[in-house]
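Got some structures for you, see below.
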Structure P
């Protein structure tokens, strides 16, 4: 399998990166996938010290300094790099999740079907099999063929911060006639947030989240430069 998995690690504690690798390295390795980590220069420098020696991993330094973090722009950058380098399938995932033994199955997609597993919200890694709830809008992990990433043109880069971007993408997938398989769960592992704000509340990202929810589904072809930083 020539699969790629994309995660974004910018402006977050490096411990989150090392946790992600500890949780998922074995499954990524067993699936024969390469991991692309879109990050800033500092994280890339630290990354060489925490990367498992036998894991195929690429640290992609995002070529712009972002005044406001954007999970859509940074995620698209990694996805587009993987598409252009010939990887397929390609999964974009969150860095606070743990795959529950079914990663090879999640990567089995075709041009008619996407894999968008539901999230089980867990208090800790040790409790990953005991979710407190299954998050109804947990769509932060999306796997498509390279063909379909090109067709859908990635995430909508009008979204700022995070929140709502994955739902909008899934609506466009359905409008394009791509079936969504969301039957399996990925464990979302709880973690501290800036200022101790509840991660699940609108308060964490209030202004961005409120604005993001007003955006309508964009039309095909309206984002021809998805994944290309504005400075290029």
Structure Q
């Protein structure tokens, strides 16, 4: 005689939450997630930032938004810590008029980002995947450990990447100054322009320049 147990959506609770904030009260959005799928959605009009949290979970979960000095911190609160079935998504709707800061930290979760125009983007990923369309900003800093990064186009003044056992691929990279550090990973930048400072340990860095004229490699270049 055998007994089997089925776990999945049939026993899970449906999660639906929305939280809305006026753009003028926000200078920075801080997103701290674990295994959830995060999607940054760019809207053409509107003056509100909307957080749409949805999916299924076998335990009680809720989206928490803490506001402090024009900074909104977003994270998920769970009733207890034991691992149970979850399929959770967070869509963040950002209007075109929002050009401030976004900070994203995720563990074992994936992030998708539409084209954005920001002041600063900070991204920290562990064992997950980050995909983006066009990122235009003053400063972009990416730290990835065992995670994969794929960006179609990046147009920034300052671009920093620190990768460990990760794969970073940018189809087009336009920057004034960049600092790239990799350990046991790969960084590939195509159609590139700018000044690059590269440090690598047991990793590979490939930069494809559109035009070598007036380009500069930093003194700390290491392979």
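Supply the structure label, taken from P, Q, corresponding to Kirkwood radius over Cα pairs in Å, for residues 95-182 alone with the calculated value 14.0.
It traces back to P.
Compute FRET efficiency 1/(1 + (r/R0)^6) of positions 39 and 175 (r between Cβ atoms, R0 = 25 Å, to 0.05) for each of P, Q and report the one that scores greatest.
Once FRET efficiency 1/(1 + (r/R0)^6) of positions 39 and 175 (r between Cβ atoms, R0 = 25 Å, to 0.05) is worked out for each structure, Q has the highest.
Can you say which of P, Q returns 22 when relative contact order in percent (Cα under 8 Å, 6 or more apart) is computed?
P
Out of P, Q, which structure matches -9000 when helix-only ellipticity at 222 nm (-39500 (n - 2.57) for each DSSP H run of 4 or more, over all residues; to 500) is calculated?
Of the structures listed, the value fits P.
Between P, Q, which one scores greatest on Kirkwood radius over Cα pairs in Å?
Q
Assuming 22, 15, 10 is semi-axes √(5λ) of the Cα gyration tensor in Å, for residues 23-86 alone as calculated from a single structure, say which of P, Q it is.
Value 22, 15, 10 for semi-axes √(5λ) of the Cα gyration tensor in Å, for residues 23-86 alone corresponds to P out of P, Q.
Among P, Q, considering only distance in nm of label points 7 Å out along Cα→Cβ at positions 71 and 159, which has the greatest calculated value?
Comparing P, Q by distance in nm of label points 7 Å out along Cα→Cβ at positions 71 and 159, the maximum is at Q.
No value in this document is a laboratory result; all are computed from the given coordinates. Source: prediction; values computed, not measured. Cβ atoms are built from the backbone, for glycine too; each structure is taken alone.
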